[in-house]
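**Student:** The structures considered in this document are given below.
What follows draws every value from the coordinates through simple rules; no lab data is involved. These numbers come from a predicted model, not from an experiment. Cβ atoms are built from the backbone, for glycine too; each structure is taken alone.
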Structure I
Amino acid sequence: MDLFNWEIKFYDFLDKLPFDMALYHPHAIHFAIVLPIIAFIFQWFSSASSDKGYQSSSNLLFYLGVLAIILAFVTGKAAAPDVKPTLSIAGQDLFDTHKEIGTYLTIAFIVLMILKLFTSKIQNGGIKNIVMILMVATLVGLFYEIKSGHELVYDYGAGTQMQYEN
C-alpha cells in the first residue's frame with residue numbers, strides 16, 4: 001500500500017488519540033451535507049434580496065459546513081483501514097472513488113471558503129455570481145459524494161454489521 005508520508009503521520013496521530021475517530025464519521029457527514037446546502041440556499045436568497053442577514057447567515061453556515069467537511073474527511077480517513085478490506089472488489093472500487101472525490105471536495109470547499117472570506121465585504125454583483133457558480137459546482141460534487149456514500153452503506157454494507165457478516 002503506497003502511503004504518502006503525511007498519511008503515515010496522520011494514522012500515527014489517530015492511533016494515539018484516546019477515542020476512535022472512525023465512530024464519528026456517520027455523524028459528521030450529516031453536518032457536512034446539510035450545512036453547505038442551507039448556506040447555498042441563503043446565498044441564493046442573498047443574491048435576490050438586499051437584506052444583509054441572508055449573506056451573513058450564508059457565510060456563517062458555510063464556514064461551519066467547511067469545518068464539518070474537514071471533520072468528515074478526518075473521520076473518513078480514520079475509518080478507511082477498517083472498512084475497505086471487508087468490502088467486495090466492486091465495493092472497494094467504489095470506496096476508492098469515494099475517498100478520492102472526498103479529498104478533492106475537501107480541498108475545493110476550503111478554497112471556496114477562502115474565496116468567500118476575501119469577497120465577503122465586496123459589494124460587486126459579478127464576484128457574488130462567481131462565488132455562487134463555484135458553490136453550485138462544489139454542491140454538484142457533494143451530491144455525487146452523497147450518492148457514492150449511500151451506495152457504500154446500503155448496497156455494500158460499509159461500516160455496518162452487514163459488512164462483517166458477509
Structure II
Amino acid sequence: MLNHFVRGIIDGLLSTLGVVIGASAADNAIILSAGIGGAVANGVSNFLGAFSSEEYKSQLQIQKLENAMLSKSIENSQIGKSMKKERIKAGFLDGSSTIIGGFIPVMPFILLDHGEAILWSVLCTVLTLFVLGAYIGKVSKKWILFSGLKLMILGVLTALLVHLIQHYLV
C-alpha cells in the first residue's frame with residue numbers, strides 16, 4: 001500500500017505545483033482557488049483510478065482462484081471481502097495522499113504575500129520531494145542521499161518546465 005501513498009503524494013505535489021506556477025500571474029485568491037480545486041479534483045480522480053485499477057486486478061485474481069478451485073464464486077468469501085478492503089484502502093491512500101501533497105504547494109499562498117509565496121511553494125515542494133525520495137531510498141535499502149536528490153531534481157525540472165510554458169507560451 002505504500003506505493004499508492006508515495007504515488008499520490010508525488011502526483012499531488014507536482015500537479016498542484018504546476019497549477020500554482022501556471023497561475024502565478026494571477027493574485028493569491030485565484031492561485032488558492034485553482035490550487036485547492038486542482039488538488040481535490042486530482043485526489044478524487046486518483047481515488048477512483050486506484051480503486052478501479054485494484055478492482056480489475058483483484059477480479060483477475062479471483063477468476064484465477066475460482067478456476068483453480070473449480071468454484072462458482074469466491075467474491076463473497078473471506079478472500080473476496082479482503083480484496084475489496086484492499087481496493088478501498090488503495091483508493092483512499094492514493095486519493096488522500098494526492099490531496100495532502102497538493103496542499104503543500106498551496107500553503108505559502110495562505111501565509112505569505114504573492115512574491116514570497118511562489119518561491120516558498122517551489123521550495124516546500126522540492127524539499128518534500130527530497131524527504132520522500134530519501135525515505136524511499138531508506139525503505140528500498142538504496143543510497144538515501146541519491147534517492148532524495150533524484151526525486152528533488154525531477155521536481156525542479158518539472159517546476160522549470162511549467163515556468164517556461166507559463167512564461168513563454170502564455
Structure III
Amino acid sequence: MRTRRAGFTLLEVVLAMGVLVMGMSILLSLLTFGAALTKGAALRSRAATVIEAVVADLEESLFPLAEDGSVGEPPERLASRPVPGLKGVLYKARTRPNPLDPYEYVVEVEVSWSAEGQRRKKTFQTLLLREVPFGERMRRRFVASPSASRIPPGGSLDR
C-alpha cells in the first residue's frame with residue numbers, strides 16, 4: 001500500500017522560483033527606470049534654474065541706464081560672468097538687435113560648467129526688451145548713486 005506524503009514536488013518548487021525570479025527582475029527594472037526618470041527630471045530642473053538665473057541677471061544688468069533715465073544700447077558681447085547663486089557655472093552672451101522690433105534684442109547665451117573633470121557648455125537664445133526693471137531703476141536712483149538723498153517724510157519720489 002502506497003501512502004501519499006504531504007509537500008511540494010520538485011517541479012512545483014522550480015516553477016515557484018521561476019515566477020519569483022521573473023517578478024523580482026521586472027520590479028528591479030521598474031526601479032531602475034524610475035531612478036533614471038528622477039535623475040533626468042532633476043537635471044532638467046537644475047537647467048531651468050540656471051536659465052532663469054542667467055535671464056534675471058541679464059535683465060538687471062544688460063542695458064545701461066543713462067543719467068536722464070533713458071535706456072542705452074547693450075554691449076555686443078559680455079565676457080564670462082558667474083551665474084548668481086550657482087558656484088562654478090559661468091555664462092557669456094552676445095547681443096544683436098531684432099530686425100523686426102527696435103526695442104527687442106536677440107541674446108545668445110553660452111553657459112559652461114565643469115562635470116566629471118570636463119568643461120561642458122550649452123547655448124540658448126532669448127529675446128530681451130530694451131528696458132531696465134523698475135526695481136533696478138529705483139535702486140540706482142536712491143541707493144547706488146553717490147548723490148542719493150533720503151525721501152523726506154510725506155515727500156514724493158518725483159524730483
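**Student:** One of I, II, III was used to compute distance in nm of label points 7 Å out along Cα→Cβ at positions 49 and 113, and the result was 2.5. Which label is that?
**Tutor:** Values: I: 2.5; II: 3.8; III: 0.8.
The read-out comes from structure I.
**Student:** Given a value of 33 for relative contact order in percent (Cα under 8 Å, 6 or more apart), calculated from one of I, II, III, which structure does it belong to?
**Tutor:** Considering all the candidates, the number was obtained from II.
**Student:** Assuming 3.1 is distance in nm of label points 7 Å out along Cα→Cβ at positions 17 and 137 as calculated from a single structure, say which of I, II, III it is.
**Tutor:** So the calculation was done on I.
**Student:** May I pose another question? Consider the structures I, II, III: one of them gives 14.6 for mean count of other Cβ atoms within 10 Å over residues 25-32 as calculated from the coordinates. Say which.
**Tutor:** II
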